[in-house]
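Only the coordinates and a few stated rules stand behind these numbers; no lab work does. Just so you know, these numbers come straight off a predicted model, no measurement behind them. Cβ atoms are built from the backbone, for glycine too; each structure is taken alone.
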Structure I
Amino acid sequence: MDRGVVLTEIGRFGVEPLELDEPGPGEVRVAIEASGVCHSDLHVVETLFNHPLPVLLGHEGAGVVEAVGEGVEKVAPGDRVVLGWRSPCGECPWCLRGAVELCRTPRAAPQRMRAEAGVLTGVFGLGTFATRLVVSADAAIVIPPGLPAEQACLLGCAVATGLGSVLKTAQVWEGARVGVIGCGAVGLCVVQGARIAGASEIHAVDLDERKLEAARRLGATHTGPAERLDFVFDVVGRPETVAQGIGMLGHAGTLVYIGLPQPDAEATLPLKRVFDRRMRFLVSHGGDHVPEEDFPRYAQLALDGELDLSAMVTKTIGLDDVGHAFEEMRAGDVIRSVVRP
């Protein structure tokens, strides 16, 4: 019997039996091999984040295609895939003008999974804390062989967000001076992205010395706040970190906002400073990634040794350990726990 981690009310979740339909036209069934435990899942647990109950948790997953529905040609049974939560719809105004990374209506996952509480909504249209999953074929992205599943799953969120924020949203140039506020899994991927982009300095900022040490291992050249930087990436997403990031920027510097804000969070801008220094403020939504384009590219960076994913995986756990993994994440004890269903 299939199992998954189901949220039935704010703060209340557990492993429950699941029922899955067969994949319909344009859909695939995937056996989940690995799924990263991300702060965004905890955000859903604590606030729902616009997800109707009941919710199947998890959105950072990799697995093997078991079956395909009618008309599916992109993937076949046996393919190893990473699941994407923002497959462009191809029909909205942004997609039609070629800006697919700005799509506001990504293809929704089919509601073909049920638990005792009813038909399940998957986190960000997926729900990867499960043994198997039915998704749109557009969300199943084939990746090059050779990448272990517990590393490959990170491509779906932490890597796509971190590297994409550097390489796509900000387009960091070689020789740039970069700051990173918040060095959890996404922040460490920002550090690695800045290293890959050829940044001359990478300043890691965090309150936890363990995260700063991880940042140094993965490419940070300095730790602690700095001034006159070209780019600052705010991975925390709080008003005080926005202010800190602006204070670290130099002339024509760019603040890249990544962290998920609380619903009522507000920040103030020192407008004269922003104007005089010609600063820019960019929002990175998941690294502006396009799964079909970016997952294979980032996987190849890992296979080529430019992107270190093994250092990102602190431990592997079972479905029953997700609650403990959230606690360890809150305490800063892990970079990424990965569920192996």
Structure II
Amino acid sequence: MGESLKVRASEMDRITPVILCGGSGTRLWPRSRSTRPKPFIPLLGSTSLFEQTLARSGDAALFAPPILVTGPALLPLAQAQVPAKAGTQAIVEPAAKNTAAAIALAACRLPENAVMLVCPSDHHIADEAAFRDAALRAAALAGQGWLVAFGIAATRPETGYGYIRRGEAIPGGFRIARFVEKPDLAHAQAMLDEGGHSWNGGIFAFRAGTFMEELTNLRPEMAAAVRDAVANGREDGTHFHPDPEAFGRIASESVDYAVMEGTSRAAMVEADMGWSDIGNWQSLRDARASEGEGTDARGNVVRGRADLLDCNGVMVDSDGPRVSVVGLRDVIVVVDNGEVLVTSIAGAASVGKLQGPSSQ
């Protein structure tokens, strides 16, 4: 994937994307499965969400080659979709330990002054120019010692996302007043009405050294274990394998809990960039509709063969068999490799709870 795992000093004035490749995407079953999970399938357009994530940070004038943080099971899928000669590096986690540890591994492999742009590999961003603008603003704040979150413009009272409450203005952004857990509908509507709240999209920027300083202050045992795992790890071409024994001592915790909610250096930049985490079939339907992919005047969205009669807000996604739907509203039908899912929009968020063996 590249010539060297080491980050060159000449790349330190560019932003280093750190792409987190994990999870199984079970809420998008049956299209997303453990053998080909959500980041690596073409859900919007002809390329995968992972390929789109790489492409957004592909401007070599602004971005250094990316670092992937993934597990051994997903590494071959990621490698297969990395553009030739991209210079991409990979850190292969011995076990899944959530986002704080994954980010810390990358931070320990970078020079202290390197600005990291942490991005999930499975999100959709419609406005790439707005993304780059937000990344540059976030990198400028990160260079001043802030730990920066992207505050995504909230367009509806969404109960599936966490929120960020905007604090006092600082040059280039805002302090973060507080993080808000996923709310109920009434609380989400109240925050939307009040203003000053953004969705927490899980995209962050900070200097590697600043992040490790704050992790050491707030989670000293985790920071020490990550440093040991990196110090005793091994390189394999462009792959780095942390020491499994040291990494096994790490508690699983998100970066929000471990660092961002406890630091006094938390800042945010506002980003209105057509973002979606594509967290379930409803959000995918809405993203496809906003992109005009397979839509009609009644809000139906079709990929594959389908015949819809007197339907509104129906999505059909079929890999072969024709699907016929009559007289329904807000229903999703998915056919993939012999498996069929039928769900209401209201039930879409619960698809990941299905217990059948083919859902894994």
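A few notes on this one:
- The greatest value of distance in nm of label points 7 Å out along Cα→Cβ at positions 81 and 233 among structures I, II is that of I.
- Origin of the value 33, 21, 20, where semi-axes √(5λ) of the Cα gyration tensor in Å was derived from one of I, II: I
- Given 17.5 for mean count of other Cβ atoms within 10 Å over residues 49-56, calculated: source structure among I, II: I
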